[in-house]
Structures are given as C-alpha cells and as structure tokens.
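Visitor: Below you'll find a set of structures to go through.
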Structure I
Amino acid sequence: MKPSEKKISSRCPNRRCISSGEICSKSDMIRFVVDPNNEILPDIFGKLPGRGIWVKTNKCALSKAISKDLFLKAANKKVIVRENLATLVEDIILKNVISLISLSRKSGVAVFGYEKVKSSLVNGTAKVLIQANDGSISQKEKLRAPNGKNTYINCFTSKELGEAFGRNYVVHVCLTSGGLSKRVVNEASRLNKLRGIE
C-alpha cells in the first residue's frame, strides 16, 4: 500500500461492527474503548483514548455483542463488560439529546405546546415534529410532520421531553431550522435504534 493510500485508509469514516460484521459509517455506530481497568466503556462522543471497538447503533447488535462476549474477542484480552452496558449507552444518549433540545429551547429553535407547535407547522417555520410516544394518539394525529426525511421523532416519553422544558411532561415539540436541530435529529435517531423503534 502506498503512503497516500494508508492516509486515506486511516481517515476512512467506516468501521466494521463486531456484532454484525457489517462495514458501516461511524455516524451509524457506537464506539467503545477499554479503560485502564480493562472495563469496556462507551465513547459516545468519540473522544476517549484507545483503540475503538465499534458496534452498529442497533438494539439487537449491542445485545448480541454483550451476550456473545464479542467485546472480549475484539479486545483480544479479558475485559469487564457491565451487565447494564446497553442501558448505560441508552442513558448517555438520552441525556445528550434532552440537553440539546433544552439548548434549542433557550436559543429559540424549539417550541412546545399543542397550539404553538400547530402554528409553527401551519406557517412553515417548523422543520421537525417531536411527539411523546405516550401522548394522546387522537391529538397527535391532528399534527402532521413537515415533508422530507427525518422530520418526525417519537422516541421520547412525555416525562423525558418535559425535562428539556422544565415541565413535568410535554407531548408536542417542534424545531425550526438551525445547527442544533440537525444534532437533535442525529442523536434522536441513535436513541430510536437503541430502543428498537426503527
């Protein structure tokens, strides 16, 4: 391999999933590392040192990696895998996306409440519709997500959405355009897959 090819290879945005064997984009995967105590840690933000062990962002893929001792095989040494590793990953991503929605609210990108969301959808300012999965089905059906890809999110409970707005519960939220909206959609997509709502 030529030096230039090595450079391209090292920057490749794709990695192999230890569970499925698929070659996937890093954006569709979760990185894990082995810490100094030989424990497998999720590196959700891709900043921890060490060789990455990659698993597709998928409930079944992560469960298989844990139950079949695939982290041990990938690390090529004895490692500690928490029993609640899948829950830990989900919790970290949930907290991150709720924090992003909260930041979106503070910057005026996110609004909540049925009437406000309906108004934003009608006037075209809403780019993404978020609805709690435990909200009233009949009321949720009255609001239609904007046209396009990734414009509807329903992986949160009303209590989880409420945390982003300092309320006990929130059912209807919409996001207008902006960089934060894209980040919310990306993280919510990962949460969707981990919760098996693909």
Structure II
Amino acid sequence: MTEPPITRDEIREVTWAWWLLLLLGVLSVVAGAIVIAKPSNSLATLAVICGIFILLDSIFELAIAVFSEHGGVAALLGVVGIVIGIILIRHPTHSVLAIALLIGIWLIAIGVIRLVRTFALIEHRVWNVVVGVIEIIAGIVIVSSPNIGYATLAVLVGLGFIFNGIALLALGWSMFRVRRDPTLAQGA
C-alpha cells in the first residue's frame, strides 16, 4: 500500500524552521572561527562563547522537540545542552578540566544525535555521518584527555562548531529548497 503524496501545507509545516537552521549554522561557523582565530585568549572567553552557542543550539533543539513527532532525543539533548551552556556562561573561570569535560560531553551527545537523525534523512546523509563522527571523535579526544591546553581545546571546539554549522546550513538550505519547490519532496 502506498502512502498518499505529501501536500504543500504539510511540506510548509515541516519546513517552517529553515531560516532558523541557516541562522544557527551561520552562528556556529562564526563561533568556531572566533574560537580558532583567538585560541590564545583567556579560558573565560572560550567558555562564554561556547556556552552562548551551546545554549542557543539547545534552545533550538527544544523547539524541534516540541514540533516533532519523535522529539524525545532532541528534548534530552536540549536540556543537557542548556545546563552545560548555563554552567559555561555562569562559571567561565573554572579550570580547563571542567570546561573541557562539559564541552567534550556536549560534542559526543550532538554527534550521536546527528548520527541517529541521519537514518531519517535522504539528502546529505554522508555529510551528516562524517560531521557526526568528527564531533564524536573530537568529544572523545577532549573527554579522554581533559588536561589539554586551552589553545588545543579551542581549536578542537572551533572545528566542531564549524562542521556543525556547515551541516546546519546544508540542512536549512535543503529545507528552503523543498519549501520553495515541493516536487523535490515528492521525489524523495
């Protein structure tokens, strides 16, 4: 039995957040570039930049969870990310060890979520797998060796943010294209 074709209204409902994904992707790339460009800056600056981005990303994850049928994992990631983001913003002068562990845990969680979501995607599947694996590896490296210097931590986190941003930009652009031309969704 075949399913009925998706209506234009259903497509518009599913793709309403395309612009949020693009915005979050740009913010992620910018945050990553800032962290990489100034790795020798203070630990507090790194923690606050990472905290702000993680907080914004987590709020977006919660929004996805509210409007998604299968939002439990996104909600869990959103809550964990909000806690980590607030801790990083509120207590940015804690040791490299604590900040590294928080960021590493977040990178592992977002990488696993990206890999799980990849099975539901049709477009950009390979890219999302690559980005998810890179985020998981970066998180594991950070968690397994949290006493790394903050310059190394900044570069690893910055690269994670940039790859995350590129993936979000690709997803947002795909949603925009499907929203503009619903026949793209019918062929999928």
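Taken together, the values in this text are just the output of simple stated rules run on the coordinates, not laboratory data. Fair warning: this is a prediction, and the values are worked out from it, not measured in the lab. Cβ atoms are built from the backbone, for glycine too; each structure is taken alone.
Visitor: Taking Cα Rg over 2.2 N^0.38 Å for each of I, II, which is largest? Don't skip to the end; give the middle numbers.
Guide: Working: I: 1.17; II: 1.07.
Largest one: structure I.
Visitor: Name the one structure among I, II that helix-only ellipticity at 222 nm (-39500 (n - 2.57) for each DSSP H run of 4 or more, over all residues; to 500) of -12500 was derived from.
Guide: Numbers: I: -12500; II: -27000.
The read-out comes from structure I.
Visitor: Compare relative contact order in percent (Cα under 8 Å, 6 or more apart) across structures I, II and report the one with the greatest value.
Guide: Structure II gives the largest value of relative contact order in percent (Cα under 8 Å, 6 or more apart) among I, II.
Visitor: By the measure distance in nm of label points 7 Å out along Cα→Cβ at positions 133 and 157, tell me the structure among I, II with the highest figure. Walk me through the numbers before you get to the answer.
Guide: On the way: I: 1.1; II: 2.6.
Going through I, II one by one, distance in nm of label points 7 Å out along Cα→Cβ at positions 133 and 157 is largest in II.
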